[in-house]
1. When distance in nm of label points 7 Å out along Cα→Cβ at positions 27 and 67 is calculated, the result is 1.2; to which of the structures I, II does this value belong?
2. Suppose helix-only ellipticity at 222 nm (-39500 (n - 2.57) for each DSSP H run of 4 or more, over all residues; to 500) works out to -10000; of I, II, which structure was it derived from?
3. Which structure, out of I, II, was Cα extents along the principal axes in Å calculated from, if the result is 53, 29, 18?
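What follows draws every value from the coordinates through simple rules; no lab data is involved. From a predicted model like this one, the values you see are computed outputs, not experimental measurements. Cβ atoms are built from the backbone, for glycine too; each structure is taken alone.
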Structure I
């Protein structure tokens, strides 16, 4: 169901908000080469183990976009946004 009502704000705020959220959520992807050694030493894992875990996380993050897109198309953006917000808040409190 498409709504003909205009947004109460500029659509560019959605782009800015999404870019900010991706920047916050994807920080570790961009600094991976700097943190992999110290992270492995801190948790007592080899660099190979930490690298494998990182690869699994990135693959899972990428593949989860297909069902997330289907849910968004079927039920609207509120459900995936709420679930994503809860997961990000839970992950950042650890």
Structure II
């Protein structure tokens, strides 16, 4: 299943975030998560990633590693094709 992972940090966490990113290279996700892409906002301590995981357990473990710097929002995601199929099934059931 795909997930949208969004993060936001307070300006007071900027130095800690920079140091951790430079030390870890952005810390790739743990086993059980495939990162499909990651983007960072310019001028903000925020960004998002699209990841794939069969379980939410590795997602929880991953974000806990950065919980002292960022707050996270994680939402299930579907592709246009997946959404189209769900909408067609919904319309057929009306």
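1. Label of the source structure: II.
2. For helix-only ellipticity at 222 nm (-39500 (n - 2.57) for each DSSP H run of 4 or more, over all residues; to 500), the value -10000 is produced by structure II.
3. Numbers: I: 55, 25, 21; II: 53, 29, 18.
Of the structures listed, the value fits II.
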